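Alright, structures below, take your time with them.
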Structure P
Amino acid sequence: MMIEKEYDHWKATSAKKEVRHYTWYHVNEFVDELEKQIRQAKYHYDLIAGIARGGLIPAVMLSHRLNIPMMSINKRTLIPIKQRCLVIDEIYDTGETVKSIKEVNPHVHIGVLLHNEALPDLNYFAIKDPLKKWIVFPWEE
């Protein structure tokens, strides 16, 4: 099957040999932590933007919990400066996505579930880790 061949190639080319699977329980715990940090910051956001694809699910979860409208974006989407926007992604691993977002939207705040401890801090993150394993979230199973 073609999809299996593509997956095998993708898996073989990954520099990370070990895999870490997170469950929905973990994701809920991560989103709980982000929600807590956001509420403690007492900063009012007009919009939550989920980065397609991995950031969409945690962004929807936060949108419901915080009662803030949500939209889907990619890393080149321009968000109006007047919007106090919180951009959500699932993982901050290499920093490339955040760099792309900040190039076109320097005014946004960013939150992630998993934060590579080797990278500069973001506004919000649930877990800071070396991220030496390939991460698989439940929506990727």
Structure Q
Amino acid sequence: MAEPPRGVLDVNVVLDVLQRREPWYRDSAATLARAESGRLRAMLPGHAVTTLFYLYAKHASRDAARMRVAELLRFCDVAAVDRTVVATALTLPYGDLEDAVLIAAAERAEADYVVTRDHALFPAGPVPVVTPGELLALLGDPSG
């Protein structure tokens, strides 16, 4: 059996699910479901884990945030963010360092895609950037 594609998820994709944000919830939830079922090898950049915890704790509670992050780590790997990734990010032509770190971490993790709904913020780079809906189409499930 072929390896599933590797996708690094932007924080917004996960928050769309955790906070049931419309109109993005359906495609983002379907993307996470593909990761949970093994049809996508999902990764979160290291810095995103703490960001997700912080933002979800503000939305719900620290206990709920701890539980949600633990659930995510059952089926999401963590793409390393270290000195090399940050140094690479600083050389990329992105206006936002967080976006550049996301791309650099995805490249280092040898990801096939970066999955974000902020597609327009990412000029052509070393890793293709797709929306959750585009990823679902690539996986052969355009309906989510």
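Who wins on mean count of other Cβ atoms within 10 Å over residues 61-68 among P, Q, i.e. which is largest?
Structure P comes out on top.
P, Q: which one has Kirkwood radius over Cα pairs in Å, as calculated, at 15.7?
Label of the source structure: P.
Out of P, Q, which one gives -11000 for helix-only ellipticity at 222 nm (-39500 (n - 2.57) for each DSSP H run of 4 or more, over all residues; to 500) as computed from the coordinates?
P
Since every read-out is calculated from the coordinates, none of them should be taken as a lab result. It should be emphasised that the depicted structure is a prediction, and the values quoted were computed from it without experimental measurement. Cβ atoms are built from the backbone, for glycine too; each structure is taken alone.
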